[in-house]
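No lab work stands behind these numbers, since they all come straight from the coordinates. Remember, it's a predicted structure, so these values are computed and weren't measured experimentally. Cβ atoms are built from the backbone, for glycine too; each structure is taken alone.
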Structure P
Amino acid sequence: MPRPSVNALCLFCGSRSGNDPAQSALAEDFGRFCAANKLALVYGGGGIGLMGLAARAAIAHGGRTVGVIPRALMHAEIAQDGLDELLVVETLHERKALMHARADAIVALPGGIGTLDELFEVMTWRELGIHDKPIFLLGGSYWAPFLALLDHLTASGMAPDDLHRLVEPLDGLDSLAQRLGV
């Protein structure tokens, strides 16, 4: 069901680019997608990895960008220049909470344990009824082991049978556009 009130997307993704060039292309395409559809890109504020690629693509195409970065990561993640807003916080939890608060939907691209941490936290919040924002996974087969883990949690009796309702894997940006109604 499309959400016509979506104005900003929270992006979780890697501070590394990974080994698959398709992941870098997806991040750049996502940044262009946000700009083309007048959707603010709310993300971790870094200039490295997939997150930097997405932000620079959005900036280059006239998109609105909001970065949220913990003070301790300003140099490690190389805060991205040219953002419309760069919000500096003290903790990772503050980062996640502010990114979530500033967006209407969440999109996860491939990433490492930081991305998984962000994803699991918003999934937990959704399961507990703290929010009802959609959470989309983009990146194709990258997410297959993650989805298998969700199945394992359910099969082992450690999670509800409807755990998959918390996230929605999508085939690509066309599917995302359809789901968002843009």
Structure Q
Amino acid sequence: MKAIAVYCGANPGVSPFYADAARAMGRALVEHNIGLVYGGGNVGLMGTIADEVLRLGGEATGVIPRQLVERELAHPGLTRLFVVKDMHERKAMMAELSDGFIAMPGGMGTLEELFEMLTWLQLGIHSKPVGVLNAGGFYDQLVGFMGHLLQEGFVRPQHAQLMQVEADPDALIKRLIGA
């Protein structure tokens, strides 16, 4: 695995625990010699994970829509930064550059990106692993809701298993790379 797209918040969240989890994910990526592909911002958890990857000598590739360059403050020190037309182009490029996907704590954009990659995997558009870092139980209710979708017949059992969930960054990466 050469690179993993990490979806996470442009905000830091209310607890410093989330920034700690972002730094831990950055360390785990570098330790496994896996590059970071992310939204290109210099704020929130996005900036935290990129800073940690870069601090440790890893590669960080950002993909940011032109309209967000100012709002999310495009990270100036990345290995590579692609400025694209819009969110659709951003997501497509991130998917193309990545060998897998991880959702960390974040907001609506993070959830949208997670579910798009899960849907694409379900439909066979890609065959890359999709994981969720359940830092501090952040995604407990989402995991429960996925069980509800399965129980109510809206998700098939084989598709419910597509979202791989771990609380520890290293364990999640090992699971995604099949180690």
Structure R
Amino acid sequence: MNMLDKYINIGRLKSPWVIHFDAGSCNGCDIEVLACLTPVFDVERFGIINTGNPKHADVLLVTGTVNPRSAQVLKNLYAQMPDPKAVIALGACACSGGVFRDCYNVLGGVDKAIPVDVYAPGCACRPESIIDSVVLALDVVKAKLGVAPMPKVQILGLQTSSEFPEEQTT
């Protein structure tokens, strides 16, 4: 890697472009991904851009279970992305197959088709977890560039309802 490529790759870390792929499931996580783009969460203020072209993407965000047809599409998308790249398995279905894992046409999670860098479990995954997973994926990309050490935790913690304040009932 020459110096120009190194500086271009470091510059890519300031504004990560994310491509989202739905491998197929209930679409609950996809709705939460869209929620990240609304003014409430506004991921664009962090420089995160949602793109439709894998040749411009730094991070591949995958939701849903993987079947033989979507596995081939995932492999094609992954191959088209420039190095260094990161893959996020978003939601229980993408991490392990979720409630659909015993179906006849389900291979399992995303890691059955392509290598996964960050696992973000949840059903459906909250927008805050999605943003945290993209930040963690950027740390993985930095490590692949040799700019920072590899993060120790690559699985985001689950948030249960007991972690949230109780609603006031009167």
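Given 13.6 as the derived value for mean count of other Cβ atoms within 10 Å over residues 8-15, which of the supplied structures P, Q, R does it correspond to? That value comes from structure R. Out of P, Q, R, which structure matches 18, 11, 10 when semi-axes √(5λ) of the Cα gyration tensor in Å, for residues 96-143 alone is calculated? Only one of P, Q, R returns 18, 11, 10 for semi-axes √(5λ) of the Cα gyration tensor in Å, for residues 96-143 alone, namely P.
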